[in-house]
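Next come the structures, one after another.
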Structure P
Amino acid sequence: MVLKVGVVALEIGPARAFEQLLTFWQTQDVEATLFVSSDASHVLPGRVLDTLGMAADLDLTAFDVIAMSAAGYPVEADIRHRARKAGIPVFQFVDQWYNYGFRFPAPHEPRWPDRIGVIDLDSCEEAAAEGLPRERLVAVGSPVWESIAALPPASARNVAFLGQPVARDYGRSLGYDEWDVWALARKTMDQRPDLISSMLYCPHPSFSNATPERIAPATLAKSTDHALKRCGTVLSMFSSPMITAYLGGRRVISVQPHLQGIDRGMLSRRGYIPRVEDVDGLVAALNAPATGTPSLAVELQGSTRRLSDAILGLAAA
């Protein structure tokens, strides 16, 4: 029996996860129909939906189950509502480690899908603490993170610094901004050239006020991908590419001097990578032995199959 799945991907991250899933389903008795946002259409081809609109013309009765992103868009709530009326189960996937409650805004009814996929068991507890129903949460991993390949060999003394617009987004509410972190990294480079022989500065793609003069003696990277391939050590605060670097086998260190409040870096908050606050701490982290295969990579094994089982299991229930 062929299971018919309506796949709704309204952000690039979930689209990439569903892309991995569609490849997996090529060997399964699954027929998928794709609905995407204009942004996600660059990853997956499909009928483009208005994220702020309704889905009145979608015939959801053609599907055994709906697999959908969880971005908090009105059209997601409308699809949940129409699917519930038609008796079609809905699975939504949270592809990141944060903002769980924001993705299911009240007062939409039904507010919750039948199942909500999150990355791991810690995510289940964090999501429940933000109000999501614990009995509907299931840990499925991350097909995108599972697919991250090992980066080529590179010297640990070659360091990539990933910029973030902390001052723009948070002011000084975190206890630091990106230039405090840069100053700490630069001071460490000056004091310990045996640990940092060169540094590439990777500007944030949405905003950067870095100039060659301001970051000297570091140089501006051609791209973050280029820097990750050339550098064996990566410094940042809580930038998303830290996950690619960590799973690719790089030494990754979160630098957050005078941190106030919660650590927004999930890799450091969960203990996968060290978080340091001063030069001495950074020197110690740079001197620490390599840890081998990232433990998170082991936990992510089988993510695509787990996500598939969670979705198709709803159709069979």
Structure Q
Amino acid sequence: MAHTIPQTTAEEIVGATDCIVLSNGTATDQIIADFIGTTLANAGNAAVLSEQLGLVQRDVNNVYSKASLLSNYLVTASLDQRASILRMVLEEYDPYALFKYRLAIAPTFQDAANQVKAIYCIPQHRNEIANTLISLGTYTNSLQTQGGGQYLTSSTKLSQDDIRVIRSLADDRQVVEHSLITRLSEELYQSLNRPDVFIPLVDALMLVGNQQNDFRAPIVHAGNAVETYLSAVGAHYGVNMAGAHGINAKINRITQANHLSDKHKNMVNYLGHVRNACDHGIDGAIGAAWQISESTSKEYVHVAISSIKAIHESMNGRHIL
């Protein structure tokens, strides 16, 4: 992949990555722009940098999806942990590694950026390159501002604090994964699509345990998992799911074909309605957007897990809710 470094900020890169993970393979520049509240051009630049860093990938239709589990780590981490995760990614990005090295010996940061531009044949102006790489470097504490356009570079790729944060986050995620497998059962876990069902459930649980007033995000992650799982259930029963978009449409299609029970349908309809309230902006019935409470956010994730397990039990002849 050719290197390109358009003007953007670390904050917008994190926001774009968050949107792409939440969108579950449907994120466009417009969706990203709406999500992070910026212009279409800025959204595109942020997504391009996320792709350059290996966090996301883009298809031939310019639709983005996640490319690495590190993107999940980044967007489910607390705000103070995100800098450490992004630094781990940034320090492995060759243009940044050269920029950081040249900062220590070039007369100015513009000179360092110009040298990076020349070595990697980057099309953008040196000022765009410098501004973007400095934003990433200072956000992640890889660079410290000294004033007068001078930056102090760290001598190591990761500080001891970064290493502790990353280890702690990895340990926390491992505990959550193990707990979820135990709750689901090994049988159910082995049958799940790990990237598109299990991992979003883990993401949702991580966010529930690490919420910072974003009560919608756990619902979106868990809702994505449920919708993907219902697609697999439909395929299992041989139900034509074409045109059944969303949780409610999928469970209705399955139950209309005389599979599963009304109790399963009603459990899943709750998930569908809350997810719609979370996703769809202004509700015509009330003339406003729904607010999501902390308790609903937490409960939603657990109901999603219980619903998936109840459906699995029914598919295997065990009527357990």
Structure R
Amino acid sequence: MKAILVVGILAALITMAAGGGWADVEGDLVRGQELIDAGDYSGAVKVLSGIISHNPDLSKERSQVYGQVQFKLGLSYLAQNKHREAIAELKKGLEIAKSGDAAWKNLNYWLGQSYVVAGDYDSAMALYQKYIEEYPDEWSPREVIWYCLTEKGKHKEALAYVEKIYEEQPNMRAGAMHCQAATRIERFQEYEKGITILKKLFEEHPDYDVFVAKRLVVFAIEKLGRLEEAEEFALSRLTTNDAPDDKVRLISLIGDTYYNYKRYREAARAFGNVTEVKNASVELKAKATLQIGLCYRELKNDRLAKNYMLDTIRRYPNTEWSIYASELLQAWEQRASEAR
């Protein structure tokens, strides 16, 4: 969940408009946004903080610009996992924001996310309850409340919360079903019930092409030991909408499970499928190639095992997996030399 929050932070930072105002303030806002776009969040904080320090009356004379500065400052801190600073800056922006306007909405939403990252789940839930009163048709704050309840260990309450949403909010049923299934699978280990809910979700909402829901089904089926079913489901649900690295992680999950069950041929086949995914990251392909070698080592096929390890080194020379492959081969050669 926190990883998802970070992705949202980056998206919000990139899409937030630079704003207007005095020439120097506007120029610094543009510069701050450029630093944000480049991933230099500490640099952005320096520029944006300078706007505030050089313009002490900005909140009174250009309140809209001030709100934008505080918003960008808060999210820049949050992107650095400095949640205390993020909370402080977002609260400053809220002091002059008008209830119900766009600035109030953005500042409140990301203040809630900052509370979540900080582990202050009670404050996050209290804030989002008020947020829902202002924006009753939004699903996202309800999902965060569910998440906070689960993190507090209130699993039954979390499940009841999303079940009620399912019954009362028809436009939010897909998300509520996903959360119900996640609670049953991850918190109660009720794998069959979770699988049934998710399969129903995919049937009733064919456009709900959410990768983590697919991964959850595969995870639950594998926990029941039905590996072929898990593999068949995973491959059938992969679509062009899935990011290449997401595809790789899903197939790798199958390979890892086969490996753990000592079904090395099936594991090698799954990892082989990983290497065929176009545009996947080099690191993930390197790992899969090495894993094929490890499968063949377990199968006592030394020739193929060494070939795949060498292939990892040749094709992906600047990865941690090529280093690991080199270490394995050296250890292998040393043992062989000692045995002679």
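Given a value of -20000 for helix-only ellipticity at 222 nm (-39500 (n - 2.57) for each DSSP H run of 4 or more, over all residues; to 500), calculated from one of P, Q, R, which structure does it belong to? Answer for the origin of the read-out: Q. Using Rg and Dmax of the Cα atoms in Å, for residues 46-109 alone as the calculated read-out, with 14.0, 42 as its value, let me know the right label among P, Q, R. The value was obtained from structure Q.
Values in this text are rule-based calculations from the coordinates and carry no lab data. Because the structure is predicted, anything quoted here is derived from the model rather than measured.
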